[in-house]
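Throughout, read-outs are computed from the coordinates displayed, never taken from laboratory work. Here the structure is a predicted model, which means the values were calculated and not measured.
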Structure I
Amino acid sequence: MDTQPFFIEYLYQGDSEIAEVRPCCQENNVFYYDIYIRNEYQFTVTPSADEDKSLSWKISLKNADKNIEPGLIDTIGQQIEKHLL
């Protein structure tokens, strides 16, 4: 697993945003990515295979002070996938 941080750009509520993605660890072939927005930790995401075998993203850890919209997780996850491919 490459642990070099990288940046992704994504559209959220009509605005262009940038997030720093810090690959943090791997456990049983599951990768975890810490997400920082405006230099502040927001949450950690991991890919998750749904029952139909499609890839989705889920929060594995989050800043308790932050409300995270589910659509944001998938948007950031899709950008992580694009970066890794």
Structure II
Amino acid sequence: MNERCVVHWLDIFGGRFSETLGCGKRKDRNSIRFLFEGGTGPLQNTFTRNPRNGAWSMVIDQKDAKGKWTTFAHESLQRAS
């Protein structure tokens, strides 16, 4: 079985920004990172599950013109009770 995943990211910015597919690979048992090459530069989106409470975190990092990765956004997701 192939360990790579492909994702098509859809958002409110329109079709032009969703042309680039992301390729993902599990980092470990509870985390997967998708890399998007293209558009305005490389972007990576990492999803991590907390096995203790089932919550998820999402961190989006982007690479600038000098090659430095910076965090663009982060979000925590937890099931409503």
Structure III
Amino acid sequence: MVDDSNDIETVAITRIAPGHIESFHRALDLVARERKYLSFLEAPPLDQTRRFVLDRIAAGDPGFVAVVRGEVVGWCDISRLER
């Protein structure tokens, strides 16, 4: 039997939505605790993360998540600077 759980076809790339916030927060915290890729050492509080995501959605800023089995495993977001 072949384990295809890491097959790229099992990864869904989709726009971030309110339903992704808690899973996104968990992924953000895991990456932050690696102390390698982000400038902070742990995720902000969930309420702050929720506000960030909802504000970005409301502003129409691009944000995408990679989802495997219902869990966010990666993301990309672009926040526009207000002028």
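Starting from the value -6000: which structure in I, II, III was helix-only ellipticity at 222 nm (-39500 (n - 2.57) for each DSSP H run of 4 or more, over all residues; to 500) calculated from? Kindly include the intermediate steps, with their values, before the conclusion.
On the way: I: -6000; II: 0; III: -10500.
Matching structure: I.
Which of I, II, III yields 18 for relative contact order in percent (Cα under 8 Å, 6 or more apart), as computed? Let's see the in-between values first.
On the way: I: 21; II: 18; III: 34.
This figure was derived from II.
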